[in-house]
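Asker: These notes open a run of structures that come right after.
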Structure I
Amino acid sequence: MSAMSVLQLLVTSSLMYSTPLILTAIAGTFSERSGVVNIGLEGIMVMGAFASAVFNLQFYDTFGGMTPWVSMLFGGLIGLVFAVLHAVATVNLRADHVVVGTALNLLAPGLAVFLVRVFYGKAQTGPLAQSFGITSIPVLKDIPVIGEIFFTNVTPLGYIAIIIGLVSWVVLFKTPFGLRLRSVGEHPVASETVGINVYLYKYAGVLISGFLGGMGGAIQAQAISNEFGVLVISGQGFMAMAAMIFGKWNPIGVTFAAIFFGFAQSLSRVGHYIPVIQDVPVIFLQVLPYVLTIIILVAFIGKSEARFRTSICEE
């Protein structure tokens, strides 16, 4: 395999694995910027993956080729509904954020697998009717060298996720909504004194988090696994949290951090094509993303600790 082919394969694989991480890491950013720590991202991804897989199988005859896209939005809606539980418990009932998020992470896999057994009589759905494929982006694919590497036989979802990251940065740092959301997370008492509805903005942050996290789970099921089972979401929510911390709660930094984790995940798939690491046992490449998650959380969580996290703890 030529060097150009290896680069193209690595870019395609990295974008594919990065996409659910980008969306879920940005989801966590919105929630934490509003002052609610969302440890339940893993559970939200599970519910999004489950809902999208079931929708894909049930409504393929209705939506045809558009099924994965509609299923992705449906997974986002289910993630949003699941996030309501987190919002009610943490915002209204003032429960501990970490405990509630952990409870959601424990609830989601059991609930999803139970429902899959009810619907299909087994622990996984089996192959989906239609999954996200790869394509070449018109015009851009004709750019010499760059077009062949970055825009030929790639998943458009990766670039859509990057655009969502840029839009999220604009929303958080260049709009009145983002200013109020951040002010609620940094100092809710001061925000309330100037007339900002603190509860409303906290709910907004958590529900946006649920929608994006659900979409991330849906993409994981429909672009990578092509089914739903108990192992479809296996730590991606925690990787997304590590990317969120590594990116310092800034959507652009978070996006690049998620791409880094996606690259690490992709090595287990394409590593045997890369001369430098082709002799490394696959099992080591498979555990690499999880090791990196632990290292980054240990090495960077203190340095990346944002100012608004103090007010979260004091609230």
Structure II
Amino acid sequence: MTKVLVVSGADAGYFPLMQEMFASMAPCIPPAESGLEIYFGAIDAGLTEAQCQSLVEAGVVVRGLPENAGLPAKHLNRRPALAVNFGKLWLDQIFPEFDVMIWIDADAWMQRPGTIEHFVAATSEGALAICAECNRFMSGLVRVRWLLGGLWGIGQLRSINLNNGRHAGLPLSILRKIGLKATLNAGIFALNRVSPAWNAMRAWQKQVLRRGKPFSSDQLSISLAVHIDGIKLELLPDSFNYIGPWMLDADSGMLVERYYPYEPVRIVHMASEKVLRFDPDARIDVPYRSGAMAKISVRQSFMQGSSARADR
């Protein structure tokens, strides 16, 4: 049997979201004949004692950062929630008894069965399974800051990889290689425990954290390991880390991709929905495929709750 850990992390404020993420897993657990044993884990990034206890009682393995990681205490003391960003790249050491780790940010949740099996298959040969932020739902991949009013077409390229790399003080030779590369969204990824990718990502993390932004250090380190070191990569479809635009299917009541063939979303990621993340009573307008509008929340507690259909 392959021991698979679905793992997240949170502080006290994000705890309700993480609870919803774990709750979403119930209909997505693979059958016994799949050969997969599913477990749940959490990184304590500022949870209360009562919150930790409730997770443990629910069977979640709760742990902190490894003591030998050498991660910057000055950042963690000021902002304990950064343990989530730092800890993502240490899952193989934080949870060494598991074979495959599937990381899902607390502000995301799983909507479709079969998703876990795809993650495991994608990582079977040591590849990092992750989604790129370059897809048919984006209006543009990079931004340009026009200089001198745009005279003579002079502009300054602005991309997530380039901006974060500059803050980290990376040399120009590396910035040129990653500046136009797709951002790899660190909010959801999977990797098996014995993959050499862990060491590659942590080597970059050590360098990035000397000067770079702590909050984005995980995402930049992953991108550097992929685009500079060439670690093995499996790019997953957008549905595995879907951040909108939202659309509802009237028949199934599920969130689907905005464009044809309107596939049901596998993992809903509320990265751009700050109001919904912190207010369970908040609602937004989401269209049905017919064009009619529904006022809903894309949180798991609403979409999979008993009142979901009645409120639409």
Structure III
Amino acid sequence: MDQRRSIAEMFGSGAVETFLGLPACPDLQALDAGIAILGVPCATPYPAVGAYCAAAPRALRDAIAPYAGSRAHFDFDLGGPLFPDGRVDAVDCGDLPYDEADAEGNRVRIRDSVGRILDKGAVPLVIGGDDSIPIPLFQAFAGRGDFTLLQIDAHIDWRDEVGGERWGLSSTMRRASEMPQISRIVQVGQRGLGSARPGDRADALAWGVHFHSAQAVHREGIGAALDFIPAGAEVIVSIDCDGLDPSVIPGVIGRAPGGLGYWQTVELLQGVAEKARIAAFAIVEFMPERDIDDIGALAAARLLCNAMGLVARGRPQTSHEMRRDP
């Protein structure tokens, strides 16, 4: 049994099961909040690795749990309390069930569950799970307008198929490019070696992807990446945890040196929220078994907190906008 002392003891945080102790809402039909956190352990696993990130939603909830008692305190990342008007406008909808042997069923569950959240006028914040999970998340936005997709990732995910599988984590952005609701793609943080071939990058550039590599981020800052986000756009943000440097989030399957720092990532989220609207947020590819003393889980959970706080600050003008077009 772990006998280490925890900051929860100072903050008076008791045992909580939900993210940051938020109210639970396991029934999406009963959803009555502006923000819905949804755990998604698995979508389309490759046989070689299986559902290797399935424990991520629980790990992020556990990492942030000690701070549940201080949820109303001043959050210096956000310049005020998490929920600026004091009203908790977020719920935790728990984790979707999954079956490693039924990827199509997993994808349908994810797409339909996110669709129900959007039908309720809420903003989905998804905790994955591997990087195939955003594909059905993106599909849920069909018929709801035009969207800019911002991905932070060490890899570009433009493979058409891997071993005959077209819906896996190496194909996320190529599948997104085929969806009519995705009108612009901005990818930030590429570096090192991955599964992409030169032709995959060429296809992405031909489609019109705006790349801002990790080297460019460190050399030029995140301003150039933000320039690619149209003012007033509806933005779906997808963060693959290996997009950040391993010193920040070591719990990933494919570590690559030179990634984004925590503050660069937060400032990118803040910049998007200042000029556009975060329509959805997903953080994926966290592998608890490879984490070190839970530091990656806490960093990932804090990025989710930042996204939640930014969405909460934009909610008064936008709470009705994500319902399906007639």
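No value in this document is a laboratory result; all are computed from the given coordinates. All values derive from a computational prediction rather than experimental measurement. Cβ atoms are built from the backbone, for glycine too; each structure is taken alone.
Asker: Assign the value 4.0, calculated as distance in nm of label points 7 Å out along Cα→Cβ at positions 163 and 267, to the correct structure from I, II, III.
Answerer: Numbers: I: 3.1; II: 2.3; III: 4.0.
Derived from III, not from the others.
Asker: Given a computed value of 52, 35, 22 for Cα extents along the principal axes in Å, for residues 115-242 alone, which structure among I, II, III does it belong to?
Answerer: It traces back to II.
Asker: A further question on this structure: Computing mean count of other Cβ atoms within 10 Å over residues 99-106 for each of I, II, III, which one ends up highest?
Answerer: II
Asker: Something else now. When mean count of other Cβ atoms within 10 Å over residues 91-98 is calculated for each of the structures I, II, III, which structure yields the highest value? If you can, show how the numbers build up before the last one.
Answerer: Details: I: 14.2; II: 17.0; III: 20.8.
When mean count of other Cβ atoms within 10 Å over residues 91-98 is calculated for I, II, III, structure III comes out on top.
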